[in-house]
1. Going by distance in nm of label points 7 Å out along Cα→Cβ at positions 51 and 67, which of structures I, II comes out largest?
2. Here helix-only ellipticity at 222 nm (-39500 (n - 2.57) for each DSSP H run of 4 or more, over all residues; to 500) has been calculated and equals -7000, so which of I, II was it run on?
3. Between I, II, which one scores greatest on FRET efficiency 1/(1 + (r/R0)^6) of positions 83 and 99 (r between Cβ atoms, R0 = 30 Å, to 0.05)?
4. Here distance in nm of label points 7 Å out along Cα→Cβ at positions 11 and 59 was calculated and came to 3.5; which of the structures I, II was it taken from?
5. To test your reading of the models, identify which of I, II gives 0.75 for FRET efficiency 1/(1 + (r/R0)^6) of positions 75 and 91 (r between Cβ atoms, R0 = 25 Å, to 0.05) when calculated.
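Computed from the coordinates by the stated procedures, all read-outs in this text should not be read as laboratory data. In this text the structure is predicted, and so the values were computed from the model without any measurement. Cβ atoms are built from the backbone, for glycine too; each structure is taken alone.
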Structure I
Amino acid sequence: MANHPDWKNLIVECFESTEFMALSTYGDAGLWVNPVYFSWDNTFNLYFISQMDCNHVNNIISNSEVVCTIFPTNKPAGNDVFGAYIKGHAKVLENAQEISVADDIYYRRVYSEGEVDEKEADSYRADPAWKYFKILLDGMWYFDTRYFEENRVEVPEYIWRQN
């Protein structure tokens, strides 16, 4: 395998390259894929918000297993491409402590420290129909033509596993 930068730097670069991830779920009606705005914590668990009455949430309730892809949605400079494949389990957050943590993690991508008033007035936060979800990782693979040619490489578990 070619030399490459620190795994965490590669993954953060990938996650910061876009606001959306493709979320794939499976339920009684079969497969469903849709984009969701996302954020992540320091062990790369993923967070998103959604209303409860939609296909991907119905699927998660019946089968928590999900697959996500995260990659830049704009044309990259040069011919290099990169992205992450993630397999995990999603859950709706119901505990007040978990919701508070998710709120901080999710909205750090939207509002800077000085924009507290805008965050407090955010319509999603004010609407109880919107719930936080957390994806706990079971595996992560990374592709990056700068370092791995066309190969998908498994990210070592110690990078993303909960402590």
Structure II
Amino acid sequence: MYYINTFLFYSILGHILESFIYTKIDSGILYGYWTPVYGTGVLLIILINYLICRKFKNKLIRPIILFITCALILGLFELMSGLVIEKIFGRVFWDYSNEMFSIFKYTSLKMMFIWGISSLLLIYIIHPYIHFIIKKIPRFIFSILAFLFIFDLIYTLITIGN
């Protein structure tokens, strides 16, 4: 349940942040006020960090490995997400074609660097506080959000192309 709540929390938080940063674009493929790519990305970062902590006991090398691993995996995730969204929905939500070192059009070396830095910030600064917030939110709130998210996902998939 904790990971579903984490997914929903960061999907909403990511949507809010992106709406403030990029006011002229539509954030996400769903109708609701969430962007699942952020929730999924955070879960990937948490999983990668867990695996790194199990594998590497040296606390000085962990952030370096986390940075490199998350930069690569989240860059690939962003690329794959862009391709899948374009294929299924026929829309392009982001395009880095004009950036130097663009990888296809859905990611770039600059964005991979940003994902690496964001992963460090998330694990070492942001998530330790958010973790306690997520644990304090009543279960029924997340149950309602989960129901609405699933409804939104089904509705969006049904109405593709209409």
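1. Working: I: 2.8; II: 2.1.
Sorting by distance in nm of label points 7 Å out along Cα→Cβ at positions 51 and 67 in descending order puts I first.
2. Values: I: -7000; II: -23500.
This figure was derived from I.
3. Working: I: 0.55; II: 0.95.
Biggest value here belongs to II.
4. Details: I: 2.3; II: 3.5.
Computing distance in nm of label points 7 Å out along Cα→Cβ at positions 11 and 59 on every structure in I, II gives 3.5 only for II.
5. Details: I: 0.10; II: 0.75.
Answer by label: II.
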